[in-house]
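Listed below are the structures to be examined.
A short reminder: the numbers here are calculations on the coordinates, not readings from a lab. Computed from a prediction, not measured in an experiment: that's the story for all the values here. Cβ atoms are built from the backbone, for glycine too; each structure is taken alone.
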Structure I
Amino acid sequence: MAKTIAEINQKIREGKAVVVTAEEVIGLVAAKGEEETAAEVDVVTTGTFGPMCSSGAVINLGHAKPRIKIHSARLNKVPVFCGLAAVDIYIGATECTVNDPLNEVFPGDFRYGGGHVIEDLVAGRTVKLEADAYGTDCYPSRRWDREFTLEEVPDAFLFNPRNAYQNYNCAVNLSDRIIYTYMGVLRPKLGNANYCSAGQLSPLLKDPYFRTIGIGTRIFLGGGIGYVAWNGTQHNPGVPRADNGVPLGGSGTLSVVGDLKGMNPRYLAGASFVGYGATLAVGIGIPIPVLNVDILRSAAVPDEELFAPIVDYSTDYPEVTGKTLGRVSYADLKSGSIEIDGKQVRTGSLSSYPRAVEIAETLKKWIKEGDFAIAKPVNLLPCPARDALEGDE
């Protein structure tokens, strides 16, 4: 029953493609079985929305008069990287405003950073540039102050080195004090447990072997259209896997790129974590073409069969010991509490499942209306487990 991406795209053009979300396909498989569902469904859409610290934007500011070769600059007091060219800059999501006391903990403190600047730009707000230079014969200006909106700059694109982690930790704290982390505030003595994944909607959990996701894959990114540019930093698909092929811990990642001018602040939002700093919440949705039963089977794995490692962030995470307190299903995490060492522990999600549903539904709508075709990857991402399976075949 094998299909090709070309055949699926032809059905999309004709308005005949059957598209369902990764949530919906679970029920279809339960009702009809894998073979019938794989024959019927052409595309499964996924979605996730949560903080993704390794994110940022490249902005070309256009030339000043007289011209300037920017040496250092700030956007809304947030330092940006200027070592690209005369007026190309890169703003990182976790960079905070100058003089921000990052090493101190102020409960309730709000930190404005690069993620907020990116949201402000996408929302159409005015951003203030303060730029300095040392001056050259061809770029004589030494100072440039201006205010601008996203539409006023020639080019701006989101370029995120590491997004959409394929599974991640459930974070807890066994120590006697509160700790402040990128996984949120963790209360002492197993006071809470935080996780960050859409589970059964999360893109890389639904294609665990990277059979359809690779360089050039077209995706939903921040409310607009983006692409997978490369594997992300810290891409590590060689971690142990469950029998269903899903990694049992942090594994694959994506580097993604897309036009910032086509994005939406609903799906690209600055965030601030107490005691940690700023970040950017990113919405990503990836279509999975159902080329065969194996791909369908992976796309239909429910929360009950997806497991995250429980990690003590007071000791095991900073030292990266590899120790865990066991594993927990996303179904249990989403229930509101889990049991650890005989204790009921409240759970909280840093990602938004309702927003992930929105993303998967939006992508489904785009495809069904013929506005979004499936892009065949020009190269698959590294995945030793996939290569081993294909070698067996």
Structure II
Amino acid sequence: MIYLDNAASTKIHDEVLQEMIPFFKEQYGNPSSIHSYGRFTRKAIEKARKRVANLINADPSEILFTSGGTESNNTALFGIAKKYPKSQIITSSIEHDAILEPCKKLEKEGFDVIYLPVDKYGLIDPMNLKKNISKNTSLVSIMFGNNEVGTIEPIAELAKICMDHDIIFHTDAIQALGKIPINVKESSIDLLSVSSHKIHGPKGIGALYIKRGISLDPVILGGGQENGLRSGTENVSNIVGFGKACEISRLNFLENISKLKGMRDYLSSKILQEIPEVFLNGHPETRLPNNVHLTFLGVNGEDLLIKLDENGIAASTGSACSVHIQKESHVLRAMGFSHEQITGSLRLTIGVFNNLEEMDKTVEILKNVVKELRSVSPFKEKYSF
């Protein structure tokens, strides 16, 4: 099986798993306990917090552990919204549902939510953000790298605009973590969401960077864990695993990026050269190093996925978080794609455990599968297949 759905989830590193195991068996103390078992797990949590912080050049005290990217995004939006009731929030039309759904809820509660448009590459115009800012704007939330097409937004410029207007800036960096440099100390980012299972760590753990001086209202109340911002006994084993995954990512960062870019460019160029009527979606250069998003005209994306799976390739058409709700991609629609272009889309996302031999096999299988599907396509007379 060739796994090319690393934007959905990644294989856990062996080193990560080994570091987690003791916290299931021997070191099972509650981190809030004052005895030696509790002190040991508390120390492990703080070590992991430092490792996560080091990957984005933050201070460990600025890292809040959550259950994952969705909770981090919700905590950022609702945590600010509680402090500024019925204010204005600005986001984009191509955000993940973990941003869009909370925004819909906030709209029902009286907030004014503005959804910035994007161009054909999925890029936001910073001038458009500046034009939409008002005295009532409390928060701007723009994703770092798009989870579907891989386009990287001009985050530094967008964050600087917000800083100049004294507005809190949040970014969903879940797909960007470990794939492009993130340095929160050199940027104007106030809040940043990340997730473990996108960088070869365990599922069910994430974090929210909260810049020192930024105040959030807690969303989960109880015993006051995580500085009172997220009550509940900490998921020690997963926190430890996330910390180790961040350390591995930081130590191997340049090597990993070079490898991912090499495979990405090799795969996309071969597909575009060897299969007719195929287009690369997203920005051709300013994109995540592991993302290849394509439209195969005359092919239904879901049929393509099933055929690829039958032939040993795991891929996707978009966000795995919406897998049980078959719906048209709001990202591609916002980019101006037609219904036919949207339905023929395919996302191939590469990981560090992939290799060039797998890229060659993928191209050969794609050629055969696409040819088979196009032979029965209702659009076969329209294109020069």
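In this comparison of I, II, the computed figure 0.70 for FRET efficiency 1/(1 + (r/R0)^6) of positions 29 and 317 (r between Cβ atoms, R0 = 41 Å, to 0.05) is attributed to I.
Each of structures I, II was scored by FRET efficiency 1/(1 + (r/R0)^6) of positions 117 and 293 (r between Cβ atoms, R0 = 25 Å, to 0.05); the highest score is held by II.
To which of I, II does the computed value -5500 (helix-only ellipticity at 222 nm (-39500 (n - 2.57) for each DSSP H run of 4 or more, over all residues; to 500)) belong? Label of the source structure: I. Looking across I, II, the calculation of percent of Cα pairs over 19 Å apart, for residues 181-252 alone that yields 49 traces back to I.
Each of I, II could give distance in nm of label points 7 Å out along Cα→Cβ at positions 197 and 357, but the derived value 2.0 comes from I. Once mean count of other Cβ atoms within 10 Å over residues 5-12 is evaluated on every structure in I, II, the highest one turns out to be II.
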